[in-house]
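K.L.:
Below: a set of structures, written as structure tokens.
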Structure P
Amino acid sequence: MYESSERENSPWITLDLEGWAPLTEGRAPVQYRKKAILFHQEDAADAVFIVKSGRLRITSYQEDGAEKQLYIAEKGAMVGESSCLTGAAHQFSAVAIVDSLVWKVPAAELREAMERDWQLTQRVISLLCRKHDVFYQQILDLSFKQATHRIASQLLNLCRQYGKEHEKGVRISIHFTQQDIAGIVNASRVTVGNVFNMFIDQGLLAREGKYFILTDPEAMRRLCGG
């Protein structure tokens, strides 16, 4: 099962690896280098992918070239399960953000394992529900929140999920780019950069090397309306 509470709406999805043992035991992971494509949108869904280590970007593209980043698959996340279960083509593309080790499980084996193992079936259903929560929250944010609030919300998500206590506040312990945030909140990289600079000027955000520090998470939360 996935962790509940505030993390349910975070597009950075991570799960424990043990729950995927029926699919991964005895199976060697495949290494995907940074920027390697696991599958393209509209490809036939013949396998699911489970992240052992690294990070994948899941993105949907439009005919005019516009793109919408849907979520980031972290350690333990499964990708492509909905298309494998329905028999439809992939509705998005998956690319490695960093060098990643990923288990590739044929769709037929996933379905057979789910028929045998109710706990595994529950885990897949829970993951699908979590992704639904992520997409639903993105729809609400895009409909009702300004870009500044959407960006602040994603910084808080990262803070809750990867935050480490720091003398200046809470440091986000993973590296991410402004383009990563821009893709999720449906804003330009320039807009995200301007908002980051505004947060830094207001004393809400600081940078230490390649890491960001939320110097006042409570104030950031108030900015998002609680």
Structure Q
Amino acid sequence: MSWRTVRQFADVATPEELFTGQWQNRPSILDDYKPYLDDRWNEGCTNAWKLWEEIVPLGYKGSYQRVRAYLHAKRTSPRPVTARPPSPRAVAGWILRHPESLTESEQLQLKAVRAHCPELDALTRHVRSFATMVTGRQGERLPDWLDAVRQDDLPSLHTLAAGIDRDRDAVIAGLNLPWNSGVVEGHVNRIKMLKRQMFGRAGFPLLRKRVLLA
């Protein structure tokens, strides 16, 4: 440890001042609960002890001091201190998974994302509505779903909706009927695997035998 670091530690007036510099960018056990703390802070609740008591039932297992340090930084920093935004992959995973499979922390973070981004909020609603149609065999709801998608400014979903609309009858039948092409797709994947295994090492007769006998 350098003399400069020793002096830095010796000169701090409060423990909270130790949570500065490079340590701020390291993952923390509090990261998953910062969106909740940010929301409560914006609502006017700034008491560290009360907020610590609120996040403990949500699964937080860290210390009160860490919560206090985070709120102290929000109170004293010249720049806004907020939770680090989640990665696009994480947000996509939260949206595509069943709501009941999300942890308390993931639900809190997704709620914060949806509150700050109307487009992602609309996207989440449409994705979950479509998932309900698929799992519940509710093809009769597809026209209403397509109309709802077109009312929001979501170009990527508009492209999907246009493709579905071109084969609307077939998609509705696929949502309602119990049959699917899973068996056929399985055989197609098996044939493709055999073809890749034998590529450049066998002619058509041998490949044909492997397909028929495998």
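K.L.:
Starting from the value 12.7: which structure in P, Q was mean projected area of the Cα convex hull in nm² calculated from?
P.N.:
Working through the options, I get structure P.
K.L.:
A follow-up question, please. Work out the source of 3.9 here, i.e. which of P, Q gives that when distance in nm of label points 7 Å out along Cα→Cβ at positions 63 and 95 is computed.
P.N.:
Considering all the candidates, the number was obtained from Q.
K.L.:
Assign the value -12500, calculated as helix-only ellipticity at 222 nm (-39500 (n - 2.57) for each DSSP H run of 4 or more, over all residues; to 500), to the correct structure from P, Q. Let's see the in-between values first.
P.N.:
On the way: P: -12500; Q: -19500.
Clearly, the read-out refers to P.
K.L.:
From P, Q, which structure was relative contact order in percent (Cα under 8 Å, 6 or more apart) = 22 calculated on? Spell out each step's value before the answer.
P.N.:
Details: P: 22; Q: 14.
Only structure P yields this read-out.
K.L.:
Comparing P, Q, where is FRET efficiency 1/(1 + (r/R0)^6) of positions 143 and 183 (r between Cβ atoms, R0 = 25 Å, to 0.05) highest? The partial results should precede the final answer.
P.N.:
Working: P: 0.90; Q: 0.25.
For this comparison of FRET efficiency 1/(1 + (r/R0)^6) of positions 143 and 183 (r between Cβ atoms, R0 = 25 Å, to 0.05), the top structure is P.
K.L.:
Identify which of structures P, Q gives the largest calculated value of mean count of other Cβ atoms within 10 Å over residues 55-62. Before the final figure, lay out each step's value.
P.N.:
Working: P: 18.0; Q: 14.1.
Largest calculated value belongs to P.
K.L.:
Another one. If distance in nm of label points 7 Å out along Cα→Cβ at positions 79 and 111 is calculated from each of P, Q, which structure is the one that comes out at 2.9? Numbers along the way, then the final one.
P.N.:
Numbers: P: 2.3; Q: 2.9.
That value comes from structure Q.
Read the figures in this text as sums done on the coordinates, not as results from a lab. Because the structure is a prediction, the values reported are computed rather than measured. Cβ atoms are built from the backbone, for glycine too; each structure is taken alone.
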